[in-house]
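**Q** The data blocks that follow each hold one structure.
Derivation of every value follows stated rules applied to the coordinates shown; laboratory data play no part. This one's a predicted model, so the numbers in the text were calculated from it and none came from an experiment. Cβ atoms are built from the backbone, for glycine too; each structure is taken alone.
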Structure 1
Amino acid sequence: MEEFKQLRESGKHIFLFSADWCPDCRVIEPVLPEIEEKYNEYTFIYVDRDDFLDLCISMDIFGIPSFVAFQNGEELGRFVSKNRKTKEEIEQFIEGL
């Protein structure tokens, strides 16, 4: 939690809330390196939903995979839903920040 707070407060980060058992999360896994390279102004940080359930609850993240972007403590946007996400949808979200 402390590390999340520190990261959230400085720099540009996109937090990916996910879990090892999540089939929708596994579907996007192969395209994530390409997305991270394309949008390298952000640092992408994996957050395991099961390890940080209290954080997910406090941020109203009930579906995974979900993305939340911050810049210097300010939330820029979120792509949060229980639905499967495509590479194109993830890129549209980031471009709209």
Structure 2
Amino acid sequence: MQPGYPPQGPPQPPHIDNNMTMSIVSIFLFWPLAIPAIINASKVNTLLQQGDYAGAQNAAAESKKWSKLAIIIGIVWYALVLICCVAGIVLGAFSSSNTTY
């Protein structure tokens, strides 16, 4: 041990982001794909505690994949619904103004 350096403890496990926040956000956009994202995100910490770093990294990657997919599909879905609603209002207003009696 060299003077001035703190003693080294046991090696710390690498930090792996479980993507739980992104998974929870994705449940508000497209819940069918957010469910596997949340399930995989909840596995990450348990796998890290068991020492399965490769499994934890795989679960985190799966969680991120499902979350991104749910967010993308959710945003596209809400955009399509908004476009259809606006188009319906515009067409409804246009057709009612062209009605002759």
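**Q** To test your reading of the models, identify which of 1, 2 gives 31, 25, 15 for Cα extents along the principal axes in Å, for residues 22-61 alone when calculated. Please report the intermediate quantities before stating the final value.
**A** Details: 1: 31, 25, 15; 2: 33, 13, 12.
Only one of 1, 2 returns 31, 25, 15 for Cα extents along the principal axes in Å, for residues 22-61 alone, namely 1.
**Q** For structures 1, 2, which has the highest computed value of distance in nm of label points 7 Å out along Cα→Cβ at positions 54 and 86? Each step should come with its number before you reach the end.
**A** Values: 1: 3.9; 2: 5.0.
Top value of distance in nm of label points 7 Å out along Cα→Cβ at positions 54 and 86 goes to structure 2.
**Q** For which of 1, 2 does relative contact order in percent (Cα under 8 Å, 6 or more apart), calculated from the coordinates, equal 35?
**A** Numbers: 1: 35; 2: 28.
The read-out comes from structure 1.
**Q** Right, next: Match the computed value -25000 of helix-only ellipticity at 222 nm (-39500 (n - 2.57) for each DSSP H run of 4 or more, over all residues; to 500) to one of the structures 1, 2, and report its label. Please report the intermediate quantities before stating the final value.
**A** On the way: 1: -9500; 2: -25000.
Here the read-out was taken from 2.
**Q** For structures 1, 2, calculate distance in nm of label points 7 Å out along Cα→Cβ at positions 14 and 30 and state which one comes out highest. Each step should come with its number before you reach the end.
**A** Working: 1: 1.9; 2: 2.9.
Top value of distance in nm of label points 7 Å out along Cα→Cβ at positions 14 and 30 goes to structure 2.
**Q** Can you say which of 1, 2 returns 29, 28, 18 when Cα extents along the principal axes in Å is computed? Each step should come with its number before you reach the end.
**A** On the way: 1: 29, 28, 18; 2: 97, 30, 14.
Only structure 1 yields this read-out.
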